[in-house]
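Enquirer: The structures come next, written out as structure tokens.
Any read-out appearing in this document is the output of simple, stated calculations on the displayed coordinates, not a laboratory observation. A quick note: this is a predicted structure, and the numbers were derived from the prediction, not measured. Cβ atoms are built from the backbone, for glycine too; each structure is taken alone.
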Structure I
Amino acid sequence: MSALENESVKKVRAALQSAGLGDRVQELAATARSADDAAKALGVDKGAIVKSLVFVVGEQPVLALIAGDRQCKADALPRALNLEGEVRQCDADEVRAASGFAIGGVAPVALALELPTVIDVRLKRFEKVFAAAGHPDCVFPLSVPELKRLTGGIVSYAVAEEAAKA
């Protein structure tokens, strides 16, 4: 069975179509479980990959959409989202409960819960970025203005920093 027929991917495809963006979801020949994998599979800069990260601020799950070559500054999330409380990254079960997706395929659309969302401004370096589409083998392209419109996210300069060199 094609990953495009996966129920989570179908939800993403339907959300994109209902937003007037058409069916953009692509199934990749290689996995896109990580930003590195997705960039290699697509032949694009790692920074053009949207990492969808789920955190909790206080009791509120939130979504941080970070450029693939950057790391999230979790301590900046409360201020960026006008929330208060301790910040922690969600575990796999919490990610699934909040987003409706498993880690490695968390899409920024068709979420299980309505999540306050922040978008790393560094994604704007690219005309087109690629986000997970509900499955580790599926992504969809979009512009940052489309990402902002779809998610209602706040674009921030403060939520990401250069990733540590490996």
Structure II
Amino acid sequence: MSIVRNIAAISKGMSITFREMFQPTEVENYPDGPGPNRGAVLQERFRGAHVLQRDENGLEKCVACYLCAAACPSNCIYIEAAENTAENRISSSERYAKVYNIDYNRCIFCGYCVEACPTDAITHGHGFELATLNATNLVMRKEDMLVATVGKPGELAAHSDSIK
């Protein structure tokens, strides 16, 4: 009886295979599509490359509280804090993140850092092209993740390579 059941299961599986084999192939036009995502369709809750946000005045939102690094289960976030001065304001609070690195070799995109941030300074963007042949290129620094400033005359805007 088990032989008949096995043959029936194999024939059912092969019928599905043959039926799908003659259907037209559906592909997304990812590499050549229009727009910044080039045809890739991202879901609403997609967790892509991290983005460091700015406030409405153009200052960094990160206050170097280390809560994101403490919440990270893979220990991939490294932060060094520095004090703001009256002549050089980086963030609106007393401290700012002088160094903010995320090692994507270790990151599991769990979102705990985004949930732990009290100022909503770190968010998940829509950047998904993170593959590289060199592992040292997967350590993203603050300059790579920071949202570009709205350009003021005579001021250089921060550059971000990630897709937002």
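Enquirer: Give the label, chosen from I, II, of the structure having the highest value of distance in nm of label points 7 Å out along Cα→Cβ at positions 52 and 84.
Expert: Largest calculated value belongs to I.
Enquirer: One of I, II was used to calculate distance in nm of label points 7 Å out along Cα→Cβ at positions 100 and 148, giving 1.8; which?
Expert: II
Enquirer: Further, regarding this structure: One of I, II was used to calculate log10 I(q)/I(0) by the Debye sum over Cα atoms at q = 0.16, 0.18, 0.20 Å⁻¹, giving -0.97, -1.15, -1.33; which?
Expert: Label of the source structure: II.
Enquirer: Something else now. Kindly point out which one of I, II the value 23 was derived from, the read-out being relative contact order in percent (Cα under 8 Å, 6 or more apart).
Expert: Computing relative contact order in percent (Cα under 8 Å, 6 or more apart) on every structure in I, II gives 23 only for II.
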